[in-house]
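Please find the structures below.
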Structure P
Amino acid sequence: MSYSRPVQVIAVTGGKGGVGKTNLSVNLSIALAEMQRRVVLLDADLGLANVDVLLGLRAKHNIADVLNGVCDLQDILLTGPGGIKIVPASSGVQNMTQLSAQQHAALINAFNTLDQQLDILVIDTAAGISDTVVSFVNASNEVIVVVCDEPSSITDAYALIKLLNSEYQQSRFRVVANMTRTVNEGQNLFNKLQTVCDRFLDVTLQYLGHIPFDESVRKAVQKQTPLMTALPRSRASQAIKGIAQKVISWPLPSGPRGHLEFFVERLLHTAHVEV
């Protein structure tokens, strides 16, 4: 079997809701596109589609229509700021564990058509640690865990990391501290998570950095315009650019596991295991 070029698949997750996963997913995607990477952003919150809402885009069709054979993946792709492509989710689509064999095949075929068109696939996962969240995160090459200064954020992030490590042998996680008041707060949040992980798990955490609390974020959300385009010089935008610089320095996955068809096969295999 011949393979096309490798694709970096990055899941942005966090365990609990309200930590800013979608904001980071959207703005990181735009920052990566500004660095001349071809980026596709997959809204994997299959219950509450929100990427297109955040960007003020209207999706005629979504991933459910692809799974049900109504249209192709190319037909549902939205073009967002900076030229990023967005795969919109749908409210109320089935859990990954409930897809039929025909829908599994449709999903694999759909993503195979993307293979030549992107360098990085960013996956904005749902909140929590549902089967679907675990399936998407486990299938990704890289996992960014977003935490904020709430006790439940660290607890839920740890629960997700523990599950992925114990059940699926995931051992490397990147961590972003969001909505921080100071530089030290971000580092302290990371240290808390690292301490508990070091004590109970065999995993490696890497601190990607912090995104400061910034009123600009709220203003951009209200305008349904991404921060990176609305206020590119804001403190939060600059922090996200710094994170994007680190992301593009990561080595591309080598071997068959670095290709999109293997991402989808791992995604479906995890879902199958959980049924």
Structure Q
Amino acid sequence: MTTFTPWNSQPLSEWTGRFAAGQIIDIDGKPTHFIEAGQGDPLILLHGFFLDSYTWSRNIEALSSQFKVYVPDLWGQGYSTREPLDYGYPLYVDLVTGFMDKLGLEQASIAGHSMGGGTAILFTNQNRARVNKLILVDPSGLPSTLPFRAKFFNLPGVGEFLMGLNTNAVRKKNLTDLWIHEMENVSDQDFENLMRFQKIEGSTEVLLAILRKQFFHTLADEINKLATVDVPTLIFWGRDDASISVESGQKMHQILQGSQLEIIDGAGHMPNFEKPEIFNKITIDFLQM
């Protein structure tokens, strides 16, 4: 019988050495893990909350056949630093800025999923000259109601208790309710790869700090500002997204006049993961236009 490794229990350096798929660089004194693949014009992929670079595992091969793909783990998640920080969009904009500076990328196209999409929006507004094209995948930003499950985890002590249980059930339920429309699209190995980083010490504290800060939906002004910025923008949305409804995607498309909206049937909050063939083709076509 396999011994269960408790959540939030493993040293960052040890877990990184065992499981990180990429390399570690120092950005502003913070260990930052990223995956690099392919050749061509640079494309940066930013994952969302509760996730890491494995979010893009079904996209990297196809996209890297045409582009130089960079996939960082946002601070506090994946195999990047767990130090206490002021987690939020401004911090992650600093990460993207430092990441591009460190790797000598003057300009790149940026794709952001969920919280990573909100980060991409703010980064583009502040650094338009450094963004070639923008891809938003079920991005957070517009006003929305926090799902009941998320509100429940915000209760003092409740989130800590549930995320500390020696079981996979809580995280599988979260994926089923909030991220994935059809769980048959997620194998047991996919689940392990998606959630493994949460075994690292400090993960629970960071994830709950991010959730309880409640900043995901605070970019209405920034999205309206983005409408005045001349940047080619592609918006993806899973038609069955239970975290941020497809109506938000349609509203964002209306605000960002000239943007391209692709609503993916049979997908939830991670259409790039559930429907990778569709996502990859549309993305490559958009970037090559």
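What follows is calculated from the coordinates using simple rules that are stated; it is not laboratory data. Not measured: the values here are computed from a predicted model. Cβ atoms are built from the backbone, for glycine too; each structure is taken alone.
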note = If relative contact order in percent (Cα under 8 Å, 6 or more apart) is calculated for P, Q, the one returning 22 is structure Q
message = I have 2.3 for distance in nm of label points 7 Å out along Cα→Cβ at positions 27 and 171, calculated from one of the structures P, Q. Which structure is it?
response = Q
inquiry  = Given a value of -13500 for helix-only ellipticity at 222 nm (-39500 (n - 2.57) for each DSSP H run of 4 or more, over all residues; to 500), calculated from one of P, Q, which structure does it belong to?
reply    = P
query = For distance in nm of label points 7 Å out along Cα→Cβ at positions 75 and 179, which of P, Q scores largest?
reply = P
